[in-house]
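Some structures are shown below for you to check.
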Structure P
Amino acid sequence: MSQRSVILVVDDDPMMLALERMVLEQIGGYDVISTQDPAEAIDLASSQHASAIVLDVSLGPNQNGIDLSKKIKNDERSKSVPILLATAHGEADKGKEILFQSGADAYIAKPFSSLQDLVGKVRALLARRLAEVSV
């Protein structure tokens, strides 16, 4: 039996967090761990052997996803974990700039145009990571 990929979801909105979790578990077939706490996200990213991270750009007044992504990518234990930044439509046109600033691997606009888009982006990140590891 193959091991299911573990996806870490970080979002300060509890309803969005629940939606992302449900979509990734039920449609994507992934194991999901989630948190609203940026500090906990750093620990979970390295200690739970996440296969990928879905990270909201807007995490509240004290932290944002860009800074959190940089911290995760600068941690030796989690630097190779691909990060998908979830950003509001107003920020989506700045996607390349956000990716450059954050060190993240991809981004997706919220609200999602379809729930399958989230699963597709995560699958693409995992496939790219697998291809990099196989080379």
Structure Q
Amino acid sequence: MKNLTDSALEIYSDDFRPVASFPASGLVPSVSIVCSVVKKESGFSVFTTKFGPVVGLPSPVAGVSLIVSALVRRACPDRLDLFSPGAPFRDRSGFVIGVIGLSSNLAPVPILPPKSYQLSGSFEFSR
């Protein structure tokens, strides 16, 4: 697994244990987005977003998974080799110290019970 995000990535398990670290590779694919206003609501705009081309993303290689930004992953829904950082994992000061798992384009595995995380909250961490 290669990390194609702009920073090192510490991954934590569902029970908040550090399980993997991936240094930044130096390659950071990007995608352009085009936002169009679809309506005005209470003084603000509501947009629809379309993805442009992805730039700098290597072609798939058998047996190699890539960690990319969520925008890049979502712009490539047929790429099952792409993963993006999961929910932020914060220390007691609110500083992001890692992520809980990875997000993917893979279909859910039906034998595993779904877990959901409150992305706007924080997780307590102590060692």
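Read the figures in this text as sums done on the coordinates, not as results from a lab. The structure displayed is predicted, hence computed values, not measured ones. Cβ atoms are built from the backbone, for glycine too; each structure is taken alone.
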Checklist line | Top of P, Q by FRET efficiency 1/(1 + (r/R0)^6) of positions 15 and 31 (r between Cβ atoms, R0 = 35 Å, to 0.05), largest first | finding: P
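Taking Kirkwood radius over Cα pairs in Å as the criterion, which structure among P, Q has the greatest value?
Biggest value here belongs to Q.
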Check: If helix-only ellipticity at 222 nm (-39500 (n - 2.57) for each DSSP H run of 4 or more, over all residues; to 500) comes out at -13500 when worked out from the coordinates, which of P, Q was used?
Finding: P
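Which of the displayed structures (P, Q) returns the greatest value of distance in nm of label points 7 Å out along Cα→Cβ at positions 7 and 23 on calculation?
Largest calculated value belongs to Q.
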Item checked: Structure from which 18.6 was derived, mean count of other Cβ atoms within 10 Å over residues 39-46, options P, Q -> P
